[in-house]
Structure 1
Amino acid sequence: MKILLVCAGGFSTSILVNKVEKWGKENNQDIEIQAVGKSAYSDVWEKYDCILLGPQIGFAKDEIQSNVSIPVENIEPMVYALGDAEAIVEQAKSIIK
């Protein structure tokens, strides 16, 4: 599974990337994950199965969804704040068809 995390600048989600990668290894899950800023998603989205948005740019969901052909969802603020890697992986699995 390949997940693209998008936030305002791509920096705050780097913490989540590390947590999800660690969780994936510990749970034998094949997960590729990358964090980018909103200005960069259009260059890389085709390599991914879904896009998850940081709460700070959740307002852009419809705009981003209209520019890509993969599912786009907002990460719940509490999941994001806690860095809940398992919840993020489960969310991604639930939207990938």
Structure 2
Amino acid sequence: MTRGKLPAGWTLEEIRRVSGDREAVALDADRPVKSVVTFSRYAENERLHPEIVLGFHGLCLVKPVDDEDWYMGSLYDDGSVDCWSAYSDLYEALRGL
């Protein structure tokens, strides 16, 4: 489940450098992802349709299809994700980990 897509213009090495996580990975986007709080675009417990998922041990960043924001959440052992924070910029999301 680690052969995922990278954000345009980013390398895995750059993602690792900015986040400070030397083991960050691009994960397969085929997984259940939901919001656990209400965002401007998503209601609580609404399903998100991920285009890109980046994994950072027990955390991840998700960029949904047709959405410019990045959502931070908990990555569970079964591969599912519960998102509880949003960022409009990937760099800021990586720094927020």
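Every number here is computed from the coordinates shown, using simple stated rules; none is lab data. None of these values were measured; they are calculated from a predicted model. Cβ atoms are built from the backbone, for glycine too; each structure is taken alone.
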### Message
If mean count of other Cβ atoms within 10 Å over residues 27-34 computes to 14.1, which of 1, 2 did it come from?
### Response
1
### Message
Quick check for you: by relative contact order in percent (Cα under 8 Å, 6 or more apart), which of 1, 2 is greatest?
### Response
1
### Task
Figure out for me which of the structures 1, 2 the number -12000 belongs to, where helix-only ellipticity at 222 nm (-39500 (n - 2.57) for each DSSP H run of 4 or more, over all residues; to 500) was derived from the coordinates.
1
### Answer label among 1, 2 for the case where distance in nm of label points 7 Å out along Cα→Cβ at positions 3 and 19, calculated from the coordinates, equals 2.0
2
